[in-house]
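In structure tokens below, several structures.
Just so you know, all these numbers are worked out from the coordinates, no wet-lab data involved. Please read these numbers as outputs of a predicted model, since none were measured by experiment. Cβ atoms are built from the backbone, for glycine too; each structure is taken alone.
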Structure 1
Amino acid sequence: MTERTELVEHGQLFIGGEFTDPLGTGVIEVISPHTEQVIGRVPHASEGDVDRAVAAARRAFDEGPWPRMGLDERIAVITRIKDAFAVRHEEFARLISAQNGTPYSSSVMVQALAAMMVWDSAITVARDFPYEERRDGVLGPLLVRREPVGVVAAVVPWNVPQFTAAAKLAPALLAGCTAVLKVSPETPLDAYVLAEIAQEAGLPPGVLSILPADREVSEYLVGHRDVDKVSFTGSVAAGRRVMEVASRNLTRVTLELGGKSAAIVLPDADLEAAVAGIVPFAWMINGQACVAQTRILAPNSRYDEMAEAFAAAAGALRVGDPLDPTTELGPLVARRQQQRSLDYIKLGQQEGAKILTGGNRPASQERGWYVEPTLFGSVDNSMRIAREEIFGPVICLIPYADEAEAVRIADDSPYGLSGSVWTADTERGIDVARRVRTGTYSVNTFSLDMLGPFGGYKNSGLGREFGPEGYGEFFEHKMIHLPAGYREA
């Protein structure tokens, strides 16, 4: 029997580094996707609360000590945040699993320790970053500086709330920026743990605010005239809206959006290893991951063999209570997501695809927003189930004739976020990786390394997160012309 999460209630918002009463009376009720019962209540931030948070961030950036501290001083504070994640990682994992249905068996790593690794990796990048450099210009010597961009609005989704928050806050804060974090109404409870950690770590007043709110309040934050930079993770439709609203003030944006990534299994691949490597990352977070390998490309010569192997592995995934440590696939975050997946399953059948496993609500679950792990075979890449991001446990197995066609199919998508290739010849795999137009790629593995750039081509977004490339998104570049013949003393 799994331990149930008790009702968690918070009556205040974290604004400018302090817990304070909200201006409005709105309340967000957090619903368990497993029991469909209320497991938490927090205040719903209003536009007035956004004004207070942005004003605090503006003052802290323009007048406060944070941007003026030495890098080592900021690193010391961020290190305390990172270390607190290590101490409280199980608490984060349990809270997030209870809210969005991620199986606890993977939540410890995916939801908690991975977030800690983001904070840690950002520290590594910050230490070696070129904040100021000398160049020989055409007309004389130059000094090129990278200076913090200012007030950052960080808007994060419900699927990996702490991971995406860390991807934005860690580099922003280390750069010397101040930030307002807007968290999803589906997963606000873990944000309060982050607020406690930030307060205890010693962030100066105004540097960080955390606001749970809906899309309307998010839009108000994104369009706020005192915000200098927006870093957003979410759907393509929402990303377009963010870009549109931010453009009114010419606010800089980074957008990490959706994906429909392809895992190419070449004819020479070790099938057992490919299945073991792909399945966890096709159905990760119950299929609710932008980088999920949602299209599996199999050669005609081995298609039936691969269809049988992948269907067997998917069908064997243990579905159940996300807080049960033996569960491998939990419920979707909300009823709307469950219905969306079921609608796509019906559409796939209408398009002529064949269900190899799954396709229904699991009989083992009397309640909760569950959908069986579903694998479609006989899929043509022109079908909507192969082109549109479902964001649920519905995967397509697509046949191809040769390597050139596999690359063509992988690229025949409005997205370009992730992908992988599986082969006995690593050099051949690297060649495939170079040819596929996508932001991140893996050969005989699947990983997301926080010291390298992460982001997408095409509709998968703008800009990058992680590594020096992602860190650089939080800086402005200044060129200072020096007099001819100047040499530093």
Structure 2
Amino acid sequence: MTVNDDSFTNWKNREEIAESMIPIIGKLHRERDVTVLLHSRSLVNKSVVSILKTHRFARQIAGEELSVTETFPFLKALGTLDLGPSQIDIGMLAAMYRTDDQGLSVGDFTARAVAGATGADKIEHGEGRDVVLYGFGRIGRLVARLLIEKAGSGNGLRLRAVVVRGGGDRAAEDLVKRASLLRRDSIHGQFQGTITVDEANGSIIANGNTIRVIHADDPAEVDYTAYGIKDAVLIDNTGKWRDREGLSKHLRPGIDKVVLTAPGKGDVPNIVHGVNHDMVKPDERILSCASCTTNAIVPPLKAMDDEYGVLRGHVETVHSFTNDQNLLDNYHKSERRGRSAPLNMVITETGAASAVAKALPDLKARITGSSIRVPVPDVSIAILNLQLAREVTREEVLEYLRDVSLTSPMRRQLDFISAPDAVSSDFIGSRHASIVDAGALKAEGDNAILYLWYDNEFGYSCQVIRVVQHVSGVEYPTYPAPAA
């Protein structure tokens, strides 16, 4: 077997550059609240190999692979600037610089591209915003991981407490079990950091963040100010209450806003970040993040309607099984969901299609939907079948959606993959709400069928965090600014 010395030397060189990037990325995050991105993918707390893999995966509009040798000069330039809290995409900087014909140096070009993050226009560091989790199940624990990860310099979102049922004589044992569930996850892996339990104070300490565990069976039992919590955003992960009356129970002393991680009912706004989050009124105290499937289909649906017009559509979701199904056949209020989830495909209903109208009120098309639960524990796929207002070709739809995923305001919501052998497990941990599968997409005449992967746990949790950041006033601007 012959070893290609040039390839090995090139790899070692890129490995050395990636290693040099880590302290700069970390310092910008801790001291400046700056999150360094590569085509919408965060590079914060990433290993050398992870940084190289992210560069390998990220593609320019022209389809060329991006190298750390191209992005590192822009990162170094960022390290010399007096930046305010922001998100800065060095992949976009490198792409724009390739086509820049003004002869600027990398440093001058970078300073100009992120001008809004410096000088008189930059956002000043705030005091941060307290967050409380009500419920600590699948979504609650993933949201907790994301909140801890995003603690940065402590001026953003601060997870202060988790409210769970139970307690009493077994409170200490309960605390240890809650910490263990946060520390290890069979699907999403080990928690990235350290977790200890402070039994005396009823707290979990994760990466230096003290999280009080409050035991209560009813929201009315809790006075959050007693724990030093004020003006907090409470994230209800239980789904027990979905209308305004029920969710208002959470508006206790210390709580300013309530965010539901399930579809809201009645007049509760259903928010899909990247699509209608800017419609939230400043005085709105109760809102919903809709469902994982709604978040998966609304961004590509909006993109297609904006460009081609959508006359009607149907979404079929092939969804991983969830905790509301039975492991073995047993009684369930829904007949089919009572059958064994790991052994069957289960036809069920989805409210995602009807929720589209709340997120996209200007969409005139009728959207219908149905769902099949399948024996995988995470990652789902939505098949979006659309009748368009004009005829299209497969190539133009692919190019358009690829461009949306790279340069549009929805680039954090919509991803794009062209790998011919991609399967569901490849998308565990994706931070996007929806990933277009290029190889599966079909378009002919006025019909387009989109295959959209989504991590219904982690990708959705990322969308929840984005909504919370927005309503908390700590959603920082992204540079370079995406195309309108």
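Quick one: relative contact order in percent (Cα under 8 Å, 6 or more apart) came out at 19 when computed from one of 1, 2, so which one is it?
1
Compare mean count of other Cβ atoms within 10 Å over residues 143-150 across structures 1, 2 and report the one with the greatest value.
For this comparison of mean count of other Cβ atoms within 10 Å over residues 143-150, the top structure is 2.
Consider the structures 1, 2: one of them gives 13.4 for mean count of other Cβ atoms within 10 Å over residues 183-190 as calculated from the coordinates. Say which.
Corresponding structure: 2.
When Cα extents along the principal axes in Å, for residues 311-350 alone is calculated, the result is 36, 27, 7; to which of the structures 1, 2 does this value belong?
Answer for the origin of the read-out: 1.
Of structures 1, 2, which gives 11.4, 31 when Rg and Dmax of the Cα atoms in Å, for residues 151-222 alone is computed from the coordinates?
Source structure for this number: 1.
Determine which structure produced the value 0.55 for FRET efficiency 1/(1 + (r/R0)^6) of positions 111 and 415 (r between Cβ atoms, R0 = 30 Å, to 0.05), calculated from the coordinates; the candidates are 1, 2.
Derived from the structure labelled 2.
One of 1, 2 was used to compute Cα extents along the principal axes in Å, for residues 7-174 alone, and the result was 68, 39, 27. Which label is that?
1
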